[in-house]
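Multiple structures follow.
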Structure I
Amino acid sequence: MICVIKTFNSCFPKTSFLKRNITPFIWRFTQVLFKQGTTAVMFFIATYLLTKEDMGMYGYVSSTLLLLTLFTDFGISTSVSRYVALYNSQEKERVKKVFFNLGLVILSVSVIVIVVVLSFRKVLFPKTPHYLVYALPMIFINPLTSLMDGILRGLKKFKRLAIVTIVNSVIGILASYFLVTNFGIKGAIVAPLTYYTSYLLILLFSHRGYKFKLDRKVLKDILTYAIYFGIAALGHYLFSKVNVLILGKENLFEEIAVYELLNKINTEFLLPFIVIGQVLAPTVVEEFAKKKFADIQNQFKKLLFSTLVFSIIFIPFSMIISTVAIKLLFPIYFGEILESILLPVTLTFATAVPVVVINTGIITSTGHGKLMAIQNILSGIINVILNIVVIKRYGYIAVVWVTFGVQLLSNIVLYLVYYFKLKSLKERSIEA
């Protein structure tokens, strides 16, 4: 993983990225590795113990929960990291008020969503009304966990996050094995709730400096920016997880099981790049606040080139490892479905390599979440429309290929627009 971060060293010509960020990178990577690794192990436990049909239903329920969580969070937890970093350099007292103010917003929206889901669950989610109820508290617990993570990330408390995550990983894996072996698919659905609840409690008690006082500026700053990020997240859902709902509507639960297994494996391969974007973010926020637009533009170009190189390497690496891993560990998933979707799924995740670095590390950190919101929601709507059309005529394979094509084209447009935005900012700063 060090070779990955060394590659990005050239993006910071004046100050070594490696020297400044190697320690936070290692701690953040440790945290993300254990967090994502634990949820992956929990997923693989369920994959090994449940039937393909049950795993398809599990994937369908998980995608439904994720959709509901998008409405209860709506970009709050992500935008928090940016503003905590900003407050910490300019108005430190406001950092203490972030959890209380944003926690109240998440709680209020969660109550509304839960009441609506419980009242109309048979109409809104006819295929999973009973399974969904078991894990419904996740739509409140998950955003709160992300909120705490965002606060500590904005404060650059990467070491603390890593230690807490390592401790909680033991709880998550043991709970998952116990619940799945004793309660089957119901246990698999409840296991993430157990993991995230314990994670939230440990984070809450390990942090100090809460201030339980309403602050309009905190609410206005974070919620205004969160709206753009929430729209972007909803748009991203429309060209990622919505595919599972489309497949489920056609009762293709075996295809969902294979598709979600591939998605989970590829997500683990993205971890180093996800961490780099998150570690970059606080530094870019500080540089943008100091109006170092030329430096940021230079970093953007070099990061884009570096991540494109890694995207090319990602393709054969992912295809070989995924095939071998599934054949050895989950042989019942190795077959025609896997062979047909392996390439398009891999290509889709390869296009995500620059996304997880640049979108998180630079675009959102410079306050351009609105660009991502527009890009994601437009491309997401196009993806849904096209997939609804093609699945009837060409089947599940077309769904995966359409998603890859839409994501690739939308990313190209986004980066072209953002580059000219940075160029304009740099030119105005020179004139001033």
Structure II
Amino acid sequence: MLRSLLLLLLAVAVPATTSTEWRDDGKNVIVVRELNRAYRSLPFSEEYDEVSDRSPVELDWSTGPNLPLAWKGGVAGSIGGDIVLAGGLWMPGRANRAYAFSPGAPAYREIPPPPYETAYTQGACDGRSLFLVGGRSAGRRVARLDRTAQGAWKWTDLPPLPEAEGAGRWVAASATIAGKWLFLVGGHPTGTQFETRSRPALADYRLRLDRPGAAWETMAPFPGGARGLIAAAVARGRLYLFGGSTPDPEMRSVYTMLVRDFGLLIAPYKGVHDYRDAYRYDPDTDRWQRLRNLPLGRAGGSALAWQDRYILLLGSGHTFSYRAGKTDRAGIVAMETHAAVSAAAGGGFEPFWTGYNDLVLCYDVETDRYARVGVMLYGVATSAWAGDGAHLYGFGGEPHHRFNENTENVLQVATVRELH
């Protein structure tokens, strides 16, 4: 009787219309609630050293209305009560779109898209403006989105990146210190798949926002060297970077052979090494400081500052997670090898939704320690996140299934409860 009542309540809280043919949101709210209950019973320090067993926040998960189109990458940011979504890839078809999401409605409405194709881009939001910086298709272009006094949305070109960025870069880290700085760090030069990187690293840049006529300037090089998919956030006027990844040619060749010839997805990290190191950058001194290592390697996840003290690290790539739904097995093998599916791989659907690392960590900038918050509703990589002071919103992202060209249309909503 109690279980039936719980299922009824969840059905009301999670509209059935958010579910899709490949995932069941109603069931997965229960799945994640139980997973997080299990994690709370196991101290984090029993699995990892020098971590905190007390998270300052808990997250209660639900879903919002599905995105108008499946989306991954790009930038999300809260401006004037709306959350703006721009850049990235709107799938299928790689459309150049932008939307404003109103949490109170809740509903999406289309707004003017970026004035050029963005595809895989990076950027940031400071609560007043949203920035798009370069990208795989945008080359050197940089743009800012603002809301006018009349409520209209307006794009403005900012100084372009240096000429060395002419071909563009992607999967880089970008962040902003409101009204002062815009940063571009790491990433991958356009031209090859990220998993088979063959070009040298580009310089790291910063742009002064409070000086008219300022141009992009080089900043002290990122100490971690050439890598992409670094998680970036700003707290207390400092830039924080976590993890990232770089391909290893030998590891990658083993991985692609195992997938192509045997349908196995088991080679370490898909042949792309994840890092554990973390750094803080002080723009006043143009210096980097090494921080405590992450408990485990992470790349392709998101970072979001909370209360200007904590940084929430949401998800990662490579490690798999599972939920109620289904996965197109044949499509996954073809996607991983960029080739025809071999007979050994088999076909059909697996009876569960497959994603990437679903772990949520909380980094405390005061204590230089990590705590485990739990797991996300869905483990997606390259997902754009924004907060409104009481909730977190995660839009789309890259799962490990073939639907929508391995792109999700889910809106994950987390109600934040602070623990004292």
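Just so you know, all these numbers are worked out from the coordinates, no wet-lab data involved. What you see is a predicted model, and the numbers here were worked out from it, not measured in a lab. Cβ atoms are built from the backbone, for glycine too; each structure is taken alone.
Assign the value 17, calculated as relative contact order in percent (Cα under 8 Å, 6 or more apart), to the correct structure from I, II. Write out the running numbers ahead of the final one.
On the way: I: 24; II: 17.
Only one of I, II returns 17 for relative contact order in percent (Cα under 8 Å, 6 or more apart), namely II.
Rank structures I, II by FRET efficiency 1/(1 + (r/R0)^6) of positions 239 and 263 (r between Cβ atoms, R0 = 25 Å, to 0.05) and report only the one at the top, that is, the highest.
I
The value -4000 for helix-only ellipticity at 222 nm (-39500 (n - 2.57) for each DSSP H run of 4 or more, over all residues; to 500) was derived from one model only; which of I, II is it?
On the way: I: -29000; II: -4000.
Answer for the origin of the read-out: II.
Upon calculation of FRET efficiency 1/(1 + (r/R0)^6) of positions 63 and 271 (r between Cβ atoms, R0 = 35 Å, to 0.05) from the atomic coordinates, which of the structures I, II produces 0.60?
Among I, II, the structure yielding 0.60 for FRET efficiency 1/(1 + (r/R0)^6) of positions 63 and 271 (r between Cβ atoms, R0 = 35 Å, to 0.05) is II.
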